[in-house]
1. Taking mean count of other Cβ atoms within 10 Å over residues 83-90 as the criterion, which structure among 1, 2 has the greatest value?
2. Suppose percent of Cα pairs over 19 Å apart works out to 55; of 1, 2, which structure was it derived from?
3. 12.8 is what came out when mean count of other Cβ atoms within 10 Å over residues 67-74 was calculated for one structure; which of 1, 2 is it?
4. To test your reading of the models, identify which of 1, 2 gives 10.0 for mean count of other Cβ atoms within 10 Å over residues 59-66 when calculated.
5. State the single structure among 1, 2 that was used to calculate distance in nm of label points 7 Å out along Cα→Cβ at positions 27 and 51, giving 3.2.
6. Match the computed value 15 of relative contact order in percent (Cα under 8 Å, 6 or more apart) to one of the structures 1, 2, and report its label.
7. The value -10500 for helix-only ellipticity at 222 nm (-39500 (n - 2.57) for each DSSP H run of 4 or more, over all residues; to 500) was derived from one model only; which of 1, 2 is it?
8. Rank structures 1, 2 by distance in nm of label points 7 Å out along Cα→Cβ at positions 43 and 107 and report only the one at the top, that is, the highest.
Structure 1
Amino acid sequence: MDMKKIFYLIKRPFLVIFSGVSTYLLVTNFSLNISFAISSILFLLGFFTWSFGLIELGKNFSIFPKPRILIKTGIYKKVRHPIYLGHIIISFSWIVITQNLFFVIFWIILTLILAIRIGMEEGLLEKKFGNEYRTYKKKTLF
């Protein structure tokens, strides 16, 4: 991986915040039990899903949905929304490690917000790319 792509990732505030919170929760709740192991695996899965999505999008990433090109390579070959999926998996890992109602509520709200955003984005993508996007959608998850 080239250094430009690594620095690009580091500049993403949500990635830094989610990684920081996850690291804090893992360190402060360290123990050799199953919930710690599951939470750690979920965090890593979510982190890499999210990171690979950001890397693949590169400069096409935008806070506000603006379909420019249809990316169907890398992780996007299998998953339509890896960045959102990463958010969901990482925040779920927080529930597993803390078993705290606050994180359950946070996860539900985050998932609902992302579901709405996904619906908006998919509408824009279908409008711009038509059948090409609909075909891609049938071949991919989430």
Structure 2
Amino acid sequence: MIIKNKTNGLPTGGLIMLTTIDEYDENIHCKYTPNEEPQALSDMTKCWVSVDKNIGDNSWIQDFESVDIEFETEELRQAAIAQSNIDEFNRIREMRDYELGRTDWYGLQDTPDMPEAVRLYRQQLRDITTAESDPFNIVFPDNPLNLP
């Protein structure tokens, strides 16, 4: 059983491990379930903050909430947003290039003409990073080959 000390009814301090259930005193300890921090946020103006939530029966669970980062100036905030967009567009380009690579064999000289559906799909992929202004809302076109 993972236990944390309690101060004013809230979990405090590091995790402690009690050797027997008999040592557990719900007035000074609570059952606690830690969790790993979620994946990095794509929005560089936000960060994860650990929050302990009571789930009843003197049990608590560690949760994470996304909160706004306070910047010293609006210029620094805008720079973080711009960098976040650049990073996301780079990730989208990598995904797009991978998908294009999966249909490149249609362009080889020893293959018959590329089907119109594949030609359209490839053009939609190439247009993805030029037609969209918000990299966090890009929807990839459906692959006409139904490749996994």
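1. Structure 1 comes out on top.
2. 1
3. Value 12.8 for mean count of other Cβ atoms within 10 Å over residues 67-74 corresponds to 1 out of 1, 2.
4. It must be structure 1, since only it matches.
5. Going through each structure in turn, the value belongs to 2.
6. 2
7. Traced to structure 2.
8. Top value of distance in nm of label points 7 Å out along Cα→Cβ at positions 43 and 107 goes to structure 2.
None of the figures in this text is laboratory data; all of them are computed from the coordinates on show. Source: prediction; values computed, not measured. Cβ atoms are built from the backbone, for glycine too; each structure is taken alone.
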